[in-house]
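Right after this note come the structures.
Just so it is clear, none of the values below were taken in a lab; they were calculated from the coordinates. Treat the numbers as computed from the prediction; the structure is a model and nothing was measured. Cβ atoms are built from the backbone, for glycine too; each structure is taken alone.
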Structure I
Amino acid sequence: MAAPPPLPAAEWIAERLRSGTRRPFVLGIAGAQGSGKSTIARALAQRFACPVLSLDDLYLDGAARRRLAETIHPLLRTRGVPGTHDVAAGLAAIEALAHGPALLPRFDKARDEPGAPEQIPGPAGMLILEGWCLGARPQGEAELEEPVNDLERTQDTDGRWRRWVNARLAGPYQALWARIDQLVFLQAPDFDIVADWRIEQERKAGGPMTDAEVRRFVQYYERLTRHMLRHGSAWADLTLRLDADRRPDFIT
């Protein structure tokens with residue numbers, strides 16, 4: 001379990017909330033799978049008495065992802081990467097919160113389908129938006145040439161999937177990132193630990209995946225996660241560098 005956010009981070013957020021002009025003030029929390037985003041988001045939501053919206057809550061339904069799998073690439077049947085979210089729904093929810101009560105999307109991972117939306121009173125002064133790839137910029141064409149893992153080598157031999165995902169990241173996702181007022185990045189020590197963290201999550205939740213299946217699953221995220229580990233601190237307003245136990249070593 002991730003440690004609660006250190007006091008300096010909460011003070012840093014409070015100062016920016018006071019000085020912000022847009023409403024709701026959107027605090028983004030980015031970080032690799034298992035880095036503790038949800039835990040920190042909940043702690044901060046309690047501290048600031050505000051709602052939380054996860055990027056995961058914006059996943060497309062199964063029918064939409066099946067259409068993507070049939071028309072674009074079979075790997076798009078699996079939720080997670082840019083292109084498998086309803087970005088417009090996220091922007092609409094933020095806009096609604098600026099003016100009054102809003103229905104925030106919620107996704108039921110057990111069913112792999114959207115769940116019932118949550119009624120949130122409004123207008124809201126602040127919203128926490130958390131997600132694994134918040135703030136990510138697209139990769140350059142040369143970076144897309146070589147596969148980064150077995151999934152890409154065997155299932156995306158021509159690079160069509162990763163190029164389509166990169167194009168979505170360069171397009172509609174940047175509009176959602178632009179609505180973030182301040183971005184906090186939880187930086188993992190390296191990519192290798194991400195699968196271990198995700199396996200730990202799966203075991204604690206009693207999930208159905210074996211360790212091998214989890215390691216296969218995180219390969220969908222590997223390219224962009226590595227990209228963020230290289231550049232995320234430059235894109236974020238605040239970086240919390242985590243140790244292997246998810247404790248912040250220091251803040252930049």
Structure II
Amino acid sequence: MEINNVYSIYFSPSGTTKKIVKRISSFFRKEKVSYHSLLSQRKVNQTLSPNELLIIGLPVFSGRIPSLCKELLKELHGMNTPAIVIVSYGNRDYEDALIELKNTLETQGFNIIGAAAFIAQHSIFTDVAKSRPDKKDIEIIDSFSKKCFKYLDFYPNNYKTLDIKGNIPYRKISKMPITPSTNKNCNYCGICSEMCPVHAIDMNNPKNTNKQLCISCTACISVCPQHARKFSGLLYHFAAKKFSKKYKQRKEPEVFIQDK
């Protein structure tokens with residue numbers, strides 16, 4: 001099957017999910033590639049034809065896809081359009097996130113030809129899965145990408161719904177009780193406020209964060225040029241120590257691909 005356009009869509013507060021999605025899309029470099037940042041202030045509004053390909057990646061929050069992304073995903077529509085779906089998680093578990101993403105897109109006209117859960121350095125407890133995806137992960141990402149690419153030569157022949165790990169009903173989402181704080185390095189530039197996907201940071205006073213709105217996605221930490229945003233405090237240090245001890249054992253990516 002000839003693919004005319006490739007759409008790579010991601011929500012990537014810390015930047016890792018974006019890197020994985022872009023690496024997968026690089027195997028389709030002969031085609032036109034469009035990137036869309038899946039943030040609340042940037043609408044997607046796309047209907048993809050049968051001869052286009054969607055590659056979408058989301059981080060795992062509490063074993064699910066981020067709540068804010070579910071509304072944005074409703075703007076995506078396919079016409080039996082092939083799609084590759086991936087989630088990234090910080091070495092704890094991806095639980096129901098991948099099957100939730102798959103099911104959501106299937107109800108909107110997409111046919112999932114490949115799905116995967118890849119491990120990335122934990123965005124909050126950064127000692128966990130440090131520097132991942134690493135060389136071994138990249139090899140698996142590349143192998144997965146090549147197999148998806150080759151399958152398109154046979155698509156839509158023999159297409160069937162992928163059997164993916166996960167549960168229905170999906171697990172209940174729990175809110176992260178830890179939120180970033182601002183230190184004395186803040187120069188009130190407002191970049192963190194502009195990038196916050198849930199508008200939890202006051203534009204006029206970036207040191208003021210609405211903890212009820214904050215989803216601890218770490219976008220503000222990643223974009224701050226002064227390195228003024230971070231997690232801190234006794235609760236965070238206690239939780240980090242406990243989490244690192246519990247999830248220090250390496251987990252490996254899991255991939256699901258169509259048979260030819």
Structure III
Amino acid sequence: MEKLYWVISRGGKQISTIVHVPQNTASSKGKSPVIVYFHGFAGNKTVGNRMGVKLARRLCAEGYLVVRFDYIGSGESEGDFETDTFFTGWIEDAQIVLAWTKTLENADLKRIGIIGHSLGGALVTHLSASDKTLKSICTLSPVSYLERNFEQIILGPALWADLLRGQTIRNFNGSGYSLSSLFAQDIVRYNILESAGKISQPILIIHGKKDQVVPVANSYDLERSLVSPNKRLEVFEDEGHLFSEKIYLAVIDWFKNTL
């Protein structure tokens with residue numbers, strides 16, 4: 001069963017949220033372990049190759065209650081991408097969705113896992129450093145060096161310099177999106193590798209060797225920064241930034257063993 005909800009977040013704006021409830025849980029009104037999915041920059045809860053929805057449905061078929069959502073300004077949520085997209089705002093949205101998820105009658109509050117893709121992977125790393133109610137973590141192509149990755153690859157040096165000078169960049173890289181200077185001024189405050197050094201929960205990193213958006217070397221650095229006694233990095237030779245169904249088994253097995 002899949003159901004759409006609207007969750008109130010920043011400035012009273014509403015987050016578009018899909019909840020996948022396993023069939024056995026829906027019929028028995030029992031409790032299921034929970035997995036919340038966090039999408040990446042300029043993405044949405046479905047993702048370009050439908051990775052978000054397909055992975056959510058596969059996990060739901062395995063008995064997990066899965067929540068996926070669009071940050072304010074992204075996907076179907078209210079707000080504007082240009083002004084509402086910045087890391088601190090995403091953190092607030094994430095915390096609100098997590099708190100809301102804990103009110104679901106079918107949710108097993110002792111078994112909450114999270115998955116984050118790309119910038120969403122950086123977000124779940126940051127959250128897990130302080131929120132120990134999150135029992136198990138999975139990051140997909142996580143951005144480990146926020147400023148460096150956006151400056152050198154995702155936006156490029158010229159556009160990044162414009163943001164730091166206080167300018168708004170429009171239709172960046174032909175995306176159709178605009179972005180205010182707040183994004184750059186805000187994100188430089190965060191250090192993901194420093195957050196990794198505070199994570200005690202089990203954490204899985206999955207990266208594609210052919211990823212041209214976030215270099216796979218970044219995940220090796222992230223793995224070395226983790227202090228969790230249960231950490232794993234899996235590199236898939238033929239995968240890029242968006243993943244195929246080849247990674248599903250690794251994700252499912254991870255949560256079966258840690259959640």
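Each of I, II, III could give P(r) over Cα pairs in 5 Å bins from 0, in percent, for residues 87-230 alone, but the derived value 2, 9, 18, 20, 18, 15, 10, 6, 2, 0 comes from III.
Match the computed value 1.6 of distance in nm of label points 7 Å out along Cα→Cβ at positions 151 and 199 to one of the structures I, II, III, and report its label. Label of the originating structure: I. For FRET efficiency 1/(1 + (r/R0)^6) of positions 15 and 159 (r between Cβ atoms, R0 = 30 Å, to 0.05), the calculated result is 0.35, so let me know which of I, II, III that is. Of the structures listed, the value fits II. Source structure of the calculated read-out (distance in nm of label points 7 Å out along Cα→Cβ at positions 167 and 191, 2.3) within I, II, III: I. Out of I, II, III, choose the structure whose coordinates give helix-only ellipticity at 222 nm (-39500 (n - 2.57) for each DSSP H run of 4 or more, over all residues; to 500) equal to -13000 when calculated. Of the structures listed, the value fits I.
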